[in-house]
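Next up: the structures, one after another.
Values quoted throughout were computed directly from the atomic coordinates according to the rules given, and no laboratory measurement underlies them. Bear in mind that the values here come from a model prediction, so they are computed numbers and not experimental data. Cβ atoms are built from the backbone, for glycine too; each structure is taken alone.
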Structure 1
Amino acid sequence: MHTMRKLASLPSGRRAKWVVLALWVALLIPALMLAGKLGDVQENDNSAWLPGDAESTAVVERAEKFGSTDTVLALVVYDRPGGITSADMAKARADAAAFQDVEKVVGEPQGPLKSEDGKAIQTAVQVQKDKSGWAGINKVVDAITEVGKNGGVGEEEDTGGLGFHVTGPAGYAADSIKAFGGGGGLTAITAAVVVVILLLTYRSPVLPLLPLLTAGGALITSEAVIYLLAKNAGLVVNTQTSFILTVLVFGAATDYALLLTSRYREELRRHEDRHEAMAEALHRSGPAIIASAATVAVSLMLLMLATLNSTQGLGPACAIGILVGLLAMVTLMPALLVICDRWIFWPVKPAYGSAGATKEGIWTRVGNAVAGRPRIVWIGTALALGVMAIGAFGLKADGLSNTDQFTDKPQMAVGEEIKNRHFPAGSGDPVYVVAKAASAEQVRTALSGVPGVAEVSPPVVKGDEAMILGELADSPTSTTAMRTVERARTAVHTIDGADAQVGGNTAIMLDTREAATHDSKLIIPIVLVVVFLILALLLRAIVAPLLLMATVVLSFAAAMGVSSLVFNHVFHFAGADANFPLLTFVFLVALGIDYNIFLVTRVREVALLHGTRRGALTGLSTTGGVITSAGLVLAGTFAAMASLPLVFAAELGFAVAFGVLLDTMIVRSVLVTALTLDADRWMWWPSALFRRQLTPQQREKGTPDLEPAGATAGPSART
């Protein structure tokens, strides 16, 4: 106990606080430079997200000898509802010649090709890919667009009113880069949300700056560490990782700051010396903050068990963000608070010896209401959450087509619709079949007989292997096309000795969906077991962890049910990414347990002195305000993801934000409190606390034999 107190006093020591500040400044200088390079190591190419044993990954490797994996296709589409004119065709031919002068455009464009209905033109352009897949493609597409919209026609005839769009895989990549390019805006919006909520919480114009600066420093340091791991240790990161990391670090780190600052303000009223007050605040709140961060970090690290590389890399990256945020909030934040002295709380500075708020708070009233009929309350609440969870059966998490992945309609989506109206839906983005050269014709015949394959090209042979391209009858990013790929694989896999494998963008999407489904079935049960073990060790009980886990799972199911209804009937989204349920589960379970840890550790602290009933009510009363504020911060930061024009971001942001609010407002305050009151001492079975029998008088006053080991007399030992 003495050692823990000594460690807690280090960041706030009279000299140590300046050392801590200097160390963080020295750390942030190189971290700022390294964090700016994170984009250089991102791998945004869809094939880079797949596991090495996926069939489409194997096709990418086998197809390298055919030169088909180094480029990405840009489809240039022109349209005129009244019919394409000769001037339009002349312009398309002039543009095709000009496209070859655009940097990273390789080979001669294919086309221009007029559609059968005479209302559209299509030109296929190959764009050189960088190692990271998407890097620079948006600039190439912008240059192609500049040529198409402003390039010389070489004809006197007017081509005004001719539509122009760049679609295909390159168009999708370019619009995705622009959508993710709002990351800087996302950071600003997230910071603004944090400031507003902290202003409302603290009612101080200056105090919110400290958590904001600390969280910002934690984000920069996290990005620097992740960059080093991605560059030197093979960690797979992408733009999706970056924006999730931003909201998670700001949200979680600010939560820890709220809990620490709340306890520090209490201790300033009990200690004249602010250094002693901070040491006591860290000693009292530190274990719960550390346990909560550890639970989240461990849960995220379990994503490393995923077969999908994007999910596998997201886990450690976000865990690093959580741990660096924790380190910043238990070192830099205490040092800054102590350096700034009590004036940082202006205009309501906590004076030594002053009393805290005596007015009965809303959470005290909620606790008293729940205490009247706890069993009826928890059964009714659980039933209501169960009804909300029914909507989860309508969740369509089987992947999104490229055109459905945006909340608005970018150039690529418009161009895709036009292309599909006037040209075969699968044109320009075929499936690739790689097989032994000796079986090439047999594979081609089998592929030609697959329903959904519109046309098959002659085999291209290199050495002992051949490549056959198959044009799909449906849009390559549609679920119908993915079913065609499944049929194609069944057809060619049965050819003895052919060693045939099916790949291409549609196959990559299919393998991504199947890998995400596998990951959910594997990781979700493991997360539940690991979090239960952490809670059991922390609370030294079995019943309490089981009940807490049940409430969090029920909260997750309710959040998914409501989210599904909103996605389908309010936002009218086409569906959800295949890994959406897993990511939402991990975030909600880990963060939901966070708040339960904050509450139940306080309940247990009081129960040691006054019994479980008093502990439940006092724990809710004393932590209700700060946990609610923490929940609002976290929900607000995830809701900020809606600023990105991406369906995945909007869905994940809404589901986590709603789930966090549901957990803090209903599950933690009502359901957990009612369960604790109803279970009473059985909550702590089989720990020593369970075996303690308290009389009503002991519960009211507490007794010396129930004083926890190491507690000191006086105000600082009280809750």
Structure 2
Amino acid sequence: MLQYPNLEQALKYHFGYDNFRPGQRQIIEDALQNRDLMVVMPTGGGKSLCFQLPALIKKGLTVVVSPLIALMQDQVESLRNNNISATFLNSSLNAYKVRSREEAILQGKVRLLYVAPERLLSERFLPFLDLVHHQIGISTFAIDEAHCVSEWGHDFRPEYRQLKSLRKRYADVPLTALTATATDRVRSDIIQQLGLKQPSIHIASFNRQNLYYEVRTKSKSAYAELLELVREIDGSAIIYCLTRKKVDELTFKLQNDKVGALSYHAGLSDEERSQNQTRFIRDDVRVMVATIAFGMGINKPDVRLVVHFDLPRNLESYYQESGRAGRDSEPSRCTLFFNFSDIKTIEWSINQKTDPQEQLIAKQQLRQVIDYAEGTDCRRTIQLGYFGERFPGNCGNCDNCRYPKPVQDWTIEAMKFLSCVARCQERFGMLHIIEVLRGAKTQKILQNKHDQLSTYGIGKDRSLDEWRMLGRSLLHQGLLEQTSDGYSVLKLNALSWEVMRKQRTVSLAVPIAQKMSLVEGSEKAIEAEILLQRLRSLRKQLADAQSVPPYVVFPDSTLKLMAQAQPQSLNEFAKLSGVGSHKLAQYGKKFLTEIKAYRQEQGKPQVKEYSTDSIAFKNLPTDTELVTLRLHQEGLSIAEIAHKRNLSPSTILNHLSKLMEKNQAVDLNQLVPLEHQQKIWQVLEVLGDISLTPVKEQLGENYTFDEIRLVREKWRRENRS
């Protein structure tokens, strides 16, 4: 093994980050013990680092099995930009390039090799791999997107099943299976199908706290709302549609409204799809409108908005697709537009399946999606519950938690609706029942003499959408049945009669139209800063010159730190999160030159010289906080700083807490013992972002409120940035 003083130093040297994300360190420690691993970590949680860092410490070649060319190329580009020797072998390379890369591998010049399962298991490649194992050694097989192994996963690929042969052929090489989404059933299947031996299982929380989830009614104004969403974000957006036709229509509309948008679907040529994807990843356009053919393995971290303009087919796919927002942990939005007509489109698609069992599963999954869309509980509770993770609700970052829908008693309306179904002899669909209730004079009503029923016209006080909302809710609550023979005829059941006999009440959550903004001002204010835009412009120039996506140069989070801290030397620049040794040497001077030029033009020698009414100002340290920070960095304790400054220890503690909130370099290890940090962190992971008292009650007398407060601030920052 290659030696580093500690894992954090290896992390900073290669990747530029000071601290691991939750769960990463333990996984890496297990990987360095040559254990088989089963890693379930959400999109944006830092899965890749869990096999990339061990690959740089262990001897031999790490072979990464990846299903998509785009994913391989993206990860290899990012690694090379950190001066890490990685390569890929796939069908995009000619024979000469394949040979030269294979020679480099045999000479020990490559640490990570990305390869598709089909090539890995081919008759030509396995003997080459045997030679590598003999000459260089294979340190690990990392199976990325491991859910593809399982028939129960959302993206089953038969060729992944054959990967079990690696266990027989290379019995001494550890296997690491990684996936962003997997239910209990899928996890068990992966372990069995890959032949993992007593694997260390790591399941991170599926909760992506930085994502704001909302469901909107897809009304006539839906496109106008979509346009507003796209225009108000400062970053990229993905818009998913069910059909190619809808993709092309939306792209055309957006382009007409002067939004840089491109299409992606199976109807385009391979060349056009590839070109559009590259232009999106490199920030040449902001918006990609796509079918679900787009996105798997797209490692673009700065997508700020994912819109499902049509209903997704199942919750697992929705979690995966919406999870492409905010992979860099910055605040991002996931919006689902919901319309009942989408259900018909998906039901038609399900009915094309020839296997009755497949149909049954697909219909069950569709019902779960509809329950999610119509649900009044915390969106995270519904999503995480699907993956078997308990979440207490009140997340504060979804529409149902921020804007609770009032629950109203609709028992009388339900009695009218069900009574009308009975009067129509349970022979008609929902629309006909609603038209009878609203007193319409359609040919079908007149033909069947339903205008003579006692329920005719008794529902004129409610709109068609309100009655439809009630009808659907009755179905989802099990108070009404619907035939599945293609005609969707409404049928009463025992619970229907309980409602009509006043033995059961019916409650309905009635949505309120809300104009929601993602972040109350602060993020927008920061991102509007002139310097940040200039740094982005410089980043784009450097990226274009190297033909790589801008985020490969630096992520948005690092640019924001630059704009806030405005470092004046390479030493200060190196302290920024996201600046590793290679990037410091490659880009440091160029970004420092831009920062200095800006400060000179603005006549602002002091970092903190912002207008006091700016929200960005509040995110920079005050004079007194900076004095405390300097003394803290000199190694003084809280008591020593308080004595030196003639201030109370609680004031100094408040300074340090605020400095952490503002992403300043406060060394928590200097303030709170490591074992206390770990225990407090564990409790926060369980209880969430709540007041200090219940955390203290959980921990006991040995822990102080000051310690808890400081660790909570770091925990908040880790889960936010």
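Any idea which of 1, 2 comes out highest on relative contact order in percent (Cα under 8 Å, 6 or more apart)? By relative contact order in percent (Cα under 8 Å, 6 or more apart), the leading structure of 1, 2 is 1. Work out the source of 28.5, 92 here, i.e. which of 1, 2 gives that when Rg and Dmax of the Cα atoms in Å is computed. The value was obtained from structure 2. Among candidates 1, 2, the computation of mean count of other Cβ atoms within 10 Å over residues 223-230 that gave 21.9 used structure 1. Out of 1, 2, choose the structure whose coordinates give distance in nm of label points 7 Å out along Cα→Cβ at positions 167 and 679 equal to 5.5 when calculated. Of the structures listed, the value fits 1.
Which structure, out of 1, 2, was Cα Rg over 2.2 N^0.38 Å, for residues 239-414 alone calculated from, if the result is 1.43? Going through each structure in turn, the value belongs to 1.
Given a value of -14500 for helix-only ellipticity at 222 nm (-39500 (n - 2.57) for each DSSP H run of 4 or more, over all residues; to 500), point me to the structure among 1, 2 it was derived from. Computed on structure 2.
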